[in-house]
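Next up: the structures, one after another.
Every read-out reported here was derived from the displayed coordinates using simple, explicitly stated rules and does not represent laboratory data. The structure presented is a predicted model; accordingly, all values stated were derived computationally and were not measured. Cβ atoms are built from the backbone, for glycine too; each structure is taken alone.
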Structure 1
Amino acid sequence: MFTVEKKQNISGLRIRQVRLQRGLDQVELAAALNVDYWVKLEQSDISEIERQVRCVKDYELNAISEVLDINPVWLLRGDK
């Protein structure tokens with residue numbers, strides 16, 4: 001018997017894509033979230049979000065979109 005991995009968010013892959021386009025590593029993104037928006041995420045949290053293992057809270061998604069300078073709706077829906 002095999003198990004199907006349940007995805008915990010739909011924005012993780014887009015967050016990773018934009019983070020890499022902006023030239024940030026996960027540690028830098030976590031630091032910017034903490035300094036600029038008081039959102040405490042560790043590098044491991046960013047990794048889990050990007051791998052769709054961890055859910056993203058609405059305030060985290062908003063802060064991530066601000067740091068990455070991207071529309072939060074795009075993070076949720078893509079080009080639809």
Structure 2
Amino acid sequence: MIYWELFWSFVKVGLFCVGGGYASMPLIQAEVIDNHAWMTMAQFIDIFTISQMTPGPIGINAATFVGTKVAGLPGAVAATVGFV
């Protein structure tokens with residue numbers, strides 16, 4: 001069930017984020033912290049920072065790191081595929 005929730009949350013973010021990766025961060029924050037309480041704000045800030053430092057699109061990086069934090073490697077795959 002958690003994999004489906006991760007996938008669906010990031011599908012919604014991917015569909016409605018217009019303006020690049022930085023525009024998707026408030027939507028990811030709303031899904032991860034406000035709607036599902038998968039992590040705290042401090043954890044999200046750490047993921048946001050790591051997403052900026054790693055090569056690649058920031059939104060996809062954030063989805064991958066959130067998925068990993070919430071449900072391990074299968075969660076990372078679900079969140080990343082959902083975002084894409």
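If helix-only ellipticity at 222 nm (-39500 (n - 2.57) for each DSSP H run of 4 or more, over all residues; to 500) comes out at -25000 when worked out from the coordinates, which of 1, 2 was used?
Of the options listed, only 2 reproduces it.
For FRET efficiency 1/(1 + (r/R0)^6) of positions 40 and 56 (r between Cβ atoms, R0 = 25 Å, to 0.05), which structure out of 1, 2 has the highest calculated value?
On the way: 1: 0.95; 2: 0.50.
Looking at the calculated values, the largest one is 1.
Rank structures 1, 2 by Kirkwood radius over Cα pairs in Å and report only the one at the top, that is, the highest.
Numbers: 1: 12.7; 2: 12.1.
Largest calculated value belongs to 1.
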